[in-house]
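Right after this note come the structures.
Coordinate-derived values only; no laboratory data. Because the structure is predicted, anything quoted here is derived from the model rather than measured. Cβ atoms are built from the backbone, for glycine too; each structure is taken alone.
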Structure I
Amino acid sequence: MNPVFEILPSASFEAANCILLCEVSNEGFSYCIKDEVANRVLGLAIYHYEKSKPPVGFPIDLQVIFHQKEILSQKFKKVLVSYSFPQSVLIPFPLYNREKNATLMNMLYGDLYSNEMILTDVVGEQSIYNCYRIPSSIFDVLQNQYENAESTHQYSILLKTPIGEKDKLSIIFYTQKMVVSLIKNGKHQLINSFDYHTPEDVSYILLNICQQSEINNITLEISGLLEENSSLYKEIYKFFTDIEFTKLPAEINYSEEIVRYPSHYFSSIFAIDSCA
């Protein structure tokens, strides 16, 4: 995998006082280290998987990172892994039946692949279960590295995020996909992942969501590696003028090097802390 950011702790740290927050998606691997005693994020890294390589090589590249990066072999107080994969279904408490999870996932996403596993998060705030499917090979790499790691799904984190007073369309940008969450009338109306290849793809998807949801004007809240002077941002701004970038939680301290960068670059990684 190719490193996009590697901001390592500026000094030695006590891993027993720290939690490791990881995000695994079909596009790469990210992590950050937070010292819970000092309430401070010490370092982080983002790695992108090469687009030209087949998906089957992803777990191998992930193993290489764990082998090469000594900092990831520390004995952390806690490890939490967030999976950002699109195969997810939200099930209300009264309708949930664990024995039917596999059947439900196969109906929605097909059963072409047998090397996948199904996990379930309980989202008590919304009285729903989040049933999701991820590649078994990727899960095994993480469990072999961190035997006691806890797992969650990115949608579960979004659902647990406090809802503000105004309607908004939140977008987490990756290199070729975006995770979109729509909050309208004080409720989550949509959480989904969309692939894109051009800036026009993004504007089309967002405008279609607004049309289907009968929205004329809404605030966009953006996080991820999106540059404000990029062609993608300019394309979005043609249709949405109320655009905000996510900010870092004020109650947490950050290393000096982290705060040099725009806060929305890493905010989705830090959000995993809400489930820690």
Structure II
Amino acid sequence: MQRSKESPDAEALVAFACDLADLAAPLSLDYFRTPLDVERKADLSPVTQADRAVEAAMRRRIAETFPAHGIYGEEHGNANLDSAHVWVLDPIDGTKSFVTGMPTFGTLIAHLEDGAPTVGIISIPPTAERWVGHAGTVTRFGGKRCRTSGCRRLRDANVYTTSPDTFDEHGLAVFEQVTAGAAMRRFGGDCYSYGLLASGHVDAVIEMNLQPYDYLALVPVIEGAGGVITDWEGEPLGLGSDGHVVAAATAALHADILGIVGQA
């Protein structure tokens, strides 16, 4: 039986997610390194007209193509979240980088089916880099398969977080304990760090206070490259997760980090 437009097959979903990324990239670059009106949201995080314009464009495309699908967006709210198909959008992940001219911001696009992330896109407009993940298949970077580093031991690992400012007091203590045993720790990157993890350059990322639009697109990308990504309890990430994220190149490294997190 032929699937309806509202129940697209896997290849159609991946292609549509890539179309959304193609739509978003030039829009964000139109605003990049230009004078911006920066506002503060209730959580004091910055938002610009670029964030809103990019998300609005993606939402219009989704509504035109899959009107019954749900949307969970950072800037324009949520709709039809009871749908079996939900798109989760972060138009500009790394707004602080964006407003300060750093070319490490990205657009994150996830598709959830029955609550589970099945498609994930990490798109980095300034560098035209893109990671495409689809549950059950390999992750592709620039159209070619990519793999995590295979690092198994924390003492050999390069560990990233976006900023120490995102942690509360306990979370920062956990991060300090984890990275005290690592080969290297670095800051910055936002979603770019996870793409670099999928390509084998970064070995682990640990963060907290993330929102679903910050992490759900990462799941198919990391898992399809051979890595592991969960919350700090080792549970799968979903819309109801608490925003604590650990991503690692291998199950062994992930377990090594969680062992420290659980004792902190």
Which of I, II leads on distance in nm of label points 7 Å out along Cα→Cβ at positions 55 and 239, largest value: I
statement: The value -10000 for helix-only ellipticity at 222 nm (-39500 (n - 2.57) for each DSSP H run of 4 or more, over all residues; to 500), derived from one of I, II, belongs to structure II
message: Please compute distance in nm of label points 7 Å out along Cα→Cβ at positions 167 and 215 for structures I, II and give me the label with the greatest value.
response: II
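Which of the displayed structures (I, II) returns the greatest value of Cα Rg over 2.2 N^0.38 Å on calculation? Can you show the working numbers first?
On the way: I: 1.00; II: 0.96.
If we compare Cα Rg over 2.2 N^0.38 Å over I, II, the biggest value is for I.
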Which of I, II yields 16.2 [mean count of other Cβ atoms within 10 Å over residues 135-142, calculated]: II
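Looking at distance in nm of label points 7 Å out along Cα→Cβ at positions 103 and 183, point out which structure of I, II has the largest value.
Numbers: I: 3.7; II: 2.7.
Looking at the calculated values, the largest one is I.
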field: With FRET efficiency 1/(1 + (r/R0)^6) of positions 15 and 95 (r between Cβ atoms, R0 = 41 Å, to 0.05) derived as 0.90, matching label from I, II
entry: II
